[in-house]
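A short reminder: the numbers here are calculations on the coordinates, not readings from a lab. Bear in mind the structure is a predicted one, so any value in this text is a computation, not a measurement. Cβ atoms are built from the backbone, for glycine too; each structure is taken alone.
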Structure I
Amino acid sequence: MNIIRDDVFMTNNRCILLAYDQGLEHGPTDFDEANFDPKYILDIAKKGRYDGIILHHGTAEKYYGSHYHSVPLIIKLNGKTKLLNGDPISRQLCSVERAIKIGAQGVGYTIYPGSLHEEEMLVELSHIVEKSHEYGLPVFVWTYPRGTGIEDEYDTDTLAYSARMAAELGADFIKIKYNGLASNFRWVVKNACKAKIVISGGDKVSEAEFLDTVSEFMGTGAVGLAVGRNIWQHPEPYDLSAKLRQCVESSGRD
């Protein structure tokens, strides 16, 4: 097994990723005349000095050229649309080998703990972790408790269980939602064990609220965040990117 190069996605032990997998997951409702274009997002990732960019394989294949290789690429291997109701399931859509050919230095996969389809995703993730680690690629696991078995997806114990599941299955980074309860959320971070916690950027909020929340969860032991809409829906994404870097770098230090 190769050494897992998770340091590729870290700057000063912090991790700030720009996420752009929303086109499949949400459709074009998040986009406007500027940010519908993947080049616009990739320019932000490069000029904003992000530690990684998250794309689906089709987008990466067409837009992630050599001009952007200074930004490490994470290929999201699975996905689903919002068009169907019921317990969520997100199946693998891209192989690890194809992701590597496109230029990925890491791969991502979403699980939905509590879904009736949980077992299928856990088995698929286990195979992905095994294959990715053979190549030395870190695995980013989105873990979002949803479905029949979940009463409150923001419950601390439920989030901690979700983080622990991902850690037990070999995640190197765990992308999870923050519940706004800093003292309780430390238990979630602890249950990630040696995996690193990155917070999901979530829905668009005001700049002040966004940065305040980042400062708060960085004090829980998280190493950073994966942010999308709060950056590329902002009228001044480069300015906010600089403020975000300063906030992440200065928060949560002993």
Structure II
Amino acid sequence: MPTFLTDDISLHYEIDGAGPALLLIAGMVSDSASWQPLMPLLTDHFTVIRPDNRTTGRTTPWDAPTSMEHYADDCAALLDHLSVPRAHVLGHSMGGLIALQMATTHPTCVQSISLAASAPIQMARNTALFGALVGIRQSNAAPDLWLRAFLPWLFAPAAFDDPTAIDTATEAALAYPYAQSPQAMRHQLNALRDYDPTPIDVHHPVQALLAENDLLIPMPLAQSALTQLSGLITHIVPNAGHSIHWDAPEHVADHVLTFANNHPI
């Protein structure tokens, strides 16, 4: 259970595998455990580093200051702590925004960037959604209600063809001992609400893996926002929702491996 002490947090992280460094940055509400479907597909090729972002998992305290800059600084500090001079970076959703921020403020740490269901967009609809979910969690509603309201936004429609699969996913989320609290979720939402998607000055190789059925980051909006990244390579992953690495882990892993091999450290 490795931790790394910075000036204001104790950052929990996981590290597995062997090979060039691959930093996985989770999105809103998620932590290092959210990458499980990809791990068997990546650890034979990479040294996979998975931090628990501020407010999530086993990183403490839950109410440390949050912003894309804070998250990017944490990632860069972790790589330095591990004596990793450069890493490929895969960011999911808000994790992709953190990856772009990291490439902006800590460019020498980043070799390549893979954006998974992510684009530099500030959507008031999404912040309102997360705010409503926090409200449900802090109400007298059944503990599983907010999850059942959230899952349709995350997974492709096919995931709901088997109701038992959704029941299993909900039960697993509720049983997870390091789940983000409602208070921490509201605190993390500040970073998303304050995000400024102004033109991004990134000079690293970047690929975008966009999910065909993404409700949170709709593909047309993502494609428009991503035009500001010169030299971008885009892949459309079929039959996948916003949780692209759960709906299509093999597709995601193959694209990440190919991209890293094309831009070796």
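So Cα extents along the principal axes in Å, for residues 37-100 alone, computed for just one structure, reads 36, 26, 22; which one of I, II is that? Numbers along the way, then the final one.
Working: I: 40, 24, 20; II: 36, 26, 22.
Of the structures listed, the value fits II.
The value 21.4 for mean count of other Cβ atoms within 10 Å over residues 141-148 was derived from one model only; which of I, II is it?
Details: I: 21.4; II: 14.5.
The correct label is I.
In terms of mean count of other Cβ atoms within 10 Å over residues 29-36, which of structures I, II is highest?
On the way: I: 13.0; II: 20.6.
The structure with the largest value is II.
For structures I, II, calculate distance in nm of label points 7 Å out along Cα→Cβ at positions 69 and 205 and state which one comes out highest. Walk me through the numbers on the way to the answer.
Details: I: 3.9; II: 3.1.
Looking at the calculated values, the largest one is I.
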